[in-house]
Structure I
Amino acid sequence: MSAVGSYTLAAVAPIVVQAPAIGIDPAIRCRQVTKEFGTDDAKIQVLHGIDLELPPGEMALLVGPSGCGKTTLISIIAGLLDPTAGSVDVFGSNITDMRGREKVRFRGANIGFVFQQYNLLPALTAVENAAVPLLIQGWKRRQAIDKAAEMLEEVGIGHKRNSLPNQLSGGQQQRVAIARALVHEPRLLVCDEPTAALDASLGQVVLELLRKIAVQPDRGVIVVTHDSRIYGFGDRMVTMSDGRIDKILTDRSEFAH
């Protein structure tokens, strides 16, 4: 039995990383992605020409010191921010060139989000919050609620399905946010510190769910984290500093260094 911190890895299936078949699009391809905020003398360049390719069927960990540009990068990858320059492809679709409803539809069908801010709707119950992506896609309410309830059970919070966000702890709200991100079975799951509010046992449950998505050949997961207990669940680690990619590791024995 192996462990990383207090997250036991014995229950996780062995990770077999295979080279993508010829002709298979990367899950993520960033080309010379630059991001600036502000104007004139107040302009700050946060990302400096990021080039990155991540294959499908893997969980990639994005690590680095606070302020190095990790959250900005995943926000651009997820289509929530536009780059100042450069382009991003998600499973062969150039999300950078999409505008308005086209981008909204693409995100709704292909991308799930788990961010540090849970962004739960305060007037909706846990199960209603988890069902939101399905309702946006046009599912009938009863079917959406039933599917969302199943996902809440999977993340261990089914008994809180009828609770409002202000009746939930931080960790419980995080699990609702994770259920919402997974409920529509997105091709790309983008996570910003998904275990920050979870103890070790709940972190184990969440990471096993993320692994189930990551190892499928037509999907991918990218996780921003400062939590070294997560490292053993990743297939590769991308390290950043000062808005640049430092290195990409695929040997898990090197992840802690």
Structure II
Amino acid sequence: MEETGRYLYSVARTRDEVRLGVIGIEESPVYTVPFQDIAAVVHSCQPVPYGTKDQKLAEDWILEHNYVIDHATKRFGTVLPFSFDAIVRGDDEVIKGWLAENYEMLSTELHRVKDKDEYSVQIFYDDQKLKSRLLESDPGLKALKEKTEGMSPGKAYLLSRNLDIKLKDGLALELARLGVQFGKMVKELSDEVKADERKTWVPDKYKDKKMLASFSCLVHHDKVESLGLALDEINNMDGLAVRFTGPWAPFSFTEIGRS
């Protein structure tokens, strides 16, 4: 008998067997496999990974994967998403068995993320603008700069070097202060926050700036507007810029489907 598998997109809160349409990867029919009041969103496939050397095709598959998750979210509310290429060997009964075995954990996770979405917050700074602001606001730095301007180039060299060092140290302290301040604000307006330690993709719009802080946030629907307004205030500060994107399914805040 030919082997079969099920491609997993997400786990949703529903008791119903639902046909979601031909919306899956490579136009696969997507449907739910329920157990009690939860269900896996799947399509039938061969029990082998999706593999290709075609970069464009791989990107299309990921977009199709995410589209199904977005569609399921609109249909059932916040879901537990799987990462791309999560495949189980077996049929719908195997999926039901997995749901039954992990029911308590999955149900608890669905309750924890109910009515919440994931957002990305990236805060950038303009190095020269912040340094200029420091020179104007710090009396010691301002006096040192004015002193160098009244000297010959030779005499001013050592003082200029000293100014550069003090300015660099002052900027580091200011960035640390702002990072703590903004991080605290983001946490107060989010349900869960994770600092993004690894380097993330940055659009060309922000290439001339440096990253001050980057967060993944799990935010309840009721808090999104308040978070957006607070980030607008930061974005309007001279020398700072904010990139606020989402909503997405809570990939960073669920444990299932992690590679």
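What follows draws every value from the coordinates through simple rules; no lab data is involved. Keep in mind the model is a prediction, meaning the values are calculated, not measured. Cβ atoms are built from the backbone, for glycine too; each structure is taken alone.
Some points to look at:
- Label whose coordinates, when mean count of other Cβ atoms within 10 Å over residues 52-59 is calculated, return 20.4 (choices I, II): I
- Given 21.1 for mean count of other Cβ atoms within 10 Å over residues 212-219, calculated: source structure among I, II: II
- Largest in relative contact order in percent (Cα under 8 Å, 6 or more apart) among the labelled structures I, II is structure I.
- Among I, II, structure where helix-only ellipticity at 222 nm (-39500 (n - 2.57) for each DSSP H run of 4 or more, over all residues; to 500) as derived comes to -14500: II
- When volume of the Cα convex hull per residue in Å³ is computed across structures I, II, the figure 138 traces back to I.
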